[in-house]
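Student: Following are the structures in question.
No lab work stands behind these numbers, since they all come straight from the coordinates. All values derive from a computational prediction rather than experimental measurement. Cβ atoms are built from the backbone, for glycine too; each structure is taken alone.
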Structure I
Amino acid sequence: MSGSSPSDLAVAFRSLDRRLREALAPVNGDLSVAGGMIGELEQVVAAAARTAGTSTISASAVADELESRPQDKWDESDLRAPRQQALDAGRLLRAIAAAAEAAAD
């Protein structure tokens with residue numbers, strides 16, 4: 001995600017809900033197989049919402065905020081936190097998918 005533009009990050013955040021559904025597909029969406037990790041993912045999204053300046057705590061709200069500011073109004077320091085949050089979310093989604101696959105076996 002280093003070098004990711006605000007629009008790249010918006011796409012990443014907008015896809016989180018779909019990616020979580022896909023990760024949990026092997027267990028038919030059973031959240032209990034990865035409860036702690038899902039809680040961590042929710043914390044990452046909440047932190048991203050605070051970073052983006054939205055009072056709505058959702059990945060799509062974060063994406064909307066990332067897209068609402070003109071690209072030329074972002075600097076590297078503004079993007080550091082959302083980039084890390086997107087990386088953290090991706091790491092958690094991969095771990096959730098692995099836990100779901102293991103539970104399905």
Structure II
Amino acid sequence: MNNPGKSVDSKSNTSIDFLMAMSEMKSLDYTSNYYFIGFVNKKTNECLQFKRRTKDDWYAEVIINRGKGWDGYCWCANSKIDAISNMLRLFFEEVPWFGMLSWKLRRFKHD
């Protein structure tokens with residue numbers, strides 16, 4: 001997470017539950033493109049990342065094959081907080097969540 005006054009590095013392995021995740025998301029600043037929050041399920045190796053674009057408009061990413069050999073592919077979607085919240089609840093419950101948004105495949109260039 002990167003937010004004004006609060007940053008959590010992914011290597012810190014900080015545990016979080018759904019309610020805390022939603023609290024952190026509601027406080028996420030949307031005045032800069034540099035603020036984001038992400039969650040990794042260590043058991044399933046699934047990773048969700050979010051940027052808050054406006055008060056109720058969110059950008060979501062699912063990194064495909066994340067890690068050392070990442071080839072730049074992500075599933076990306078824009079949505080409102082209600083759909084994001086419902087999807088995130090399923091993510092934390094470890095039940096199928098991917099179908100909750102309309103995803104588009106995207107490849108990012110990286111070094």
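Student: Suppose helix-only ellipticity at 222 nm (-39500 (n - 2.57) for each DSSP H run of 4 or more, over all residues; to 500) works out to -23500; of I, II, which structure was it derived from? All intermediate terms of the calculation are to be shown ahead of the outcome.
Tutor: Values: I: -23500; II: -6000.
The structure behind it is I.
Student: Here's another thing I want to ask about it. Which structure, out of I, II, was distance in nm of label points 7 Å out along Cα→Cβ at positions 12 and 44 derived from, given a value of 0.9?
Tutor: I
Student: Going by relative contact order in percent (Cα under 8 Å, 6 or more apart), which of structures I, II comes out largest? Can you show the working numbers first?
Tutor: Values: I: 48; II: 18.
Top value of relative contact order in percent (Cα under 8 Å, 6 or more apart), among I, II, belongs to structure I.
Student: A value of 2.6 was derived for distance in nm of label points 7 Å out along Cα→Cβ at positions 28 and 60; which structure in I, II was it taken from?
Tutor: I
Student: Of structures I, II, which gives 32, 31, 26 when Cα extents along the principal axes in Å is computed from the coordinates?
Tutor: Numbers: I: 48, 26, 17; II: 32, 31, 26.
Label of the source structure: II.
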